[in-house]
Structure I
Amino acid sequence: MPASAVRQWLKLARLQAGCATAITSVFGAILLMPRYGIDVVHLFILFIIGLLFHFYGFVLNEYSDIEVDMYAKELTDKPLIKGTIKKKHALYAAIVAIMIALGAEIIIFKSVLATSAFLVAIILGAIYDLYGKRFFGADFVLGGSIFFFTLFGAFTVSNNLTPVVFLAAFLFFIQLAFQTGFTGGMKDIPHDYLAGAKTSPVYLGCRVVGKKLIITREFRIYVIGTKTVHTSAVFIPFLVEWFDSYDPVILQIPILILLVLLMWGAALKAVSFKEFKREKLMRILGAHEVVTYPMVAILVMGFIGILNAVILLLLPIIWYAGFLYIIYGRFMPDV
């Protein structure tokens, strides 16, 4: 396959974000492993399954969104819109990818609970991909998919999950749900509005008139409410002292406070825009994701050790930057 064709498939699957998806199950598993007895092979297998899960989810989403995306001039370079990849080939590839992932999981891990959690993640992902533009709150369905995918990783290690596993799964849930409704929704307001999609911003009244970006009070309340829940989930564990066998890390709380403040700053900056400038908006939304992602790794340092946490923190960042350059030739996606 020519390099240009491979690049089109990487763009279709948004592989630059693949590591961030795949590593959620790795977090679930490593939190139940002995700190000095990490099974690297086990985690690598979960990572590969996670990449296939990511490929399935994003390709199926692109397949389902063709009619909506056709309303946007800035999305004409998408592989399915441009025609560089046939629609039926994308669907076949998504199905094959998830069947390989599910089959490998069943054969290798032989866990009924792990398989059940993985199936729930697959089904919730499909519901979002196929119907996500049709009902308000679909963001949280997708968040539920990553919640169960994190539990899937944990169940491959043990059937007895700890509170910190559920905390990590919830944080990934709220992060992805918000990123989908906020980051994904805001940058696509013009064509989602024209297509009659019911994404969070559009459903709550946001729209673009000429060049003016109209952000409603309802959407601001949605943003503030979701960020309040997210912030509470980060700090409540320290307040209630529910972490057993937890070793506090120096500067951990100050770093989390700084990240939370930056997260709020980026979110509030985005909803204060008066004019719709997609690329400028994407930079702010991208900054929001950059400061949000490290929170889980920093929060669980006391369980998995600083070195393991740093690896899990840096790997998706390096992966993201590397594949952005490979796919787009710059450190920012075109679409």
Structure II
Amino acid sequence: MRYLCPLLAVVLLCGISGAATAGPTEAPNGTADAPTTVTPRRLATAHLPNAVQLHPRVISGGLPEGDAAFAELEQLGVKTIISVDGAKPDVQAAARHGLRYVHLPHGYDGIPEERGRELAKAVRELDGPIYIHCHHGKHRSPAAATVACVSTGLLPANEAVAVLKLAGTSPNYRGLYESAERARRLEDALLDELYVEFQSVVEIPPLAEAMVALEHTNDHVKAIAAADWRTPADHPDLDPAHEALLLREHFTEMLRVDEVRSQPEEFQAMLRESEESARRLETALRRWQPAAGVAPPEAVTAPFARITANCKACHEKYRDVPLSEK
């Protein structure tokens, strides 16, 4: 259940010039030294959601989508992107801008010890600056970046929790906070001996993959809901009824995954209820004719409220339970 449910102005370039031009020196063995530190701070990026600089060598943030985002990373001097999200990284887009992608996914329940060491090894030895991202850049990526920076001595352990708060990490993700709180400087000898075959894309379990797809579509439906259940002005490609249909299909497909069938009945019941709610949402959206000044009917708003409530309950009980309690 680790992955369970269910992304320049001159002032910008000046503000993070340390990442692009005053990065860490290279020690004789090729590992990163850290003569320069900065107070973690938010960055005013144009295409990178929730970007936070922890150190001249490390930036945390959300998913880079489209060439503009990858071009911005290139302008920032970034050399390596680390995704801790379950979605398949856009390796080709990154390559067009001379960026290397590394895939080290983890869940919302915390960062396993081995994954933490791998993140530390990556931050210590891969070409930097390094951009670590999840989907929204608010929860998993700041936790991963914090653990990696503390483990390699780029960030004092007593500043770990402050980084998560700066990034807006929800306190409901207790496992992520625990991972940050427990992070400690690792011995260089341990990281020297650790062998990691860094891959640009790794396979994730079918349920985790299904959850990634569901989250993506659910974000679209949230945007539509915020636009009073009309096509958002900044996302003209989104058709409300069609996105509701896709949402229903995701729930339907998840119910067919073998791993789901082995989960508690309560979990399966929430999926079935959400599947039916998405069906009712689609039907209501196809029947409703939006008019200026007319609020969407309850037949539209109620099903999505039910889906949202189920997702929250599912997250709290199954997805976000800290690793220490499993």
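Data for the structure
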item	result
Structure responsible for 112, with volume of the Cα convex hull per residue in Å³, for residues 198-293 alone calculated and labels I, II on offer	I
Structure responsible for 2.1, with distance in nm of label points 7 Å out along Cα→Cβ at positions 206 and 270 calculated and labels I, II on offer	II
If helix-only ellipticity at 222 nm (-39500 (n - 2.57) for each DSSP H run of 4 or more, over all residues; to 500) is computed and equals -14500, the structure in I, II	II
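All of the numbers you see were taken from the coordinates with simple rules; none came from a lab. Values in this document were obtained by computation on a predicted structure and should not be read as measured data. Cβ atoms are built from the backbone, for glycine too; each structure is taken alone.
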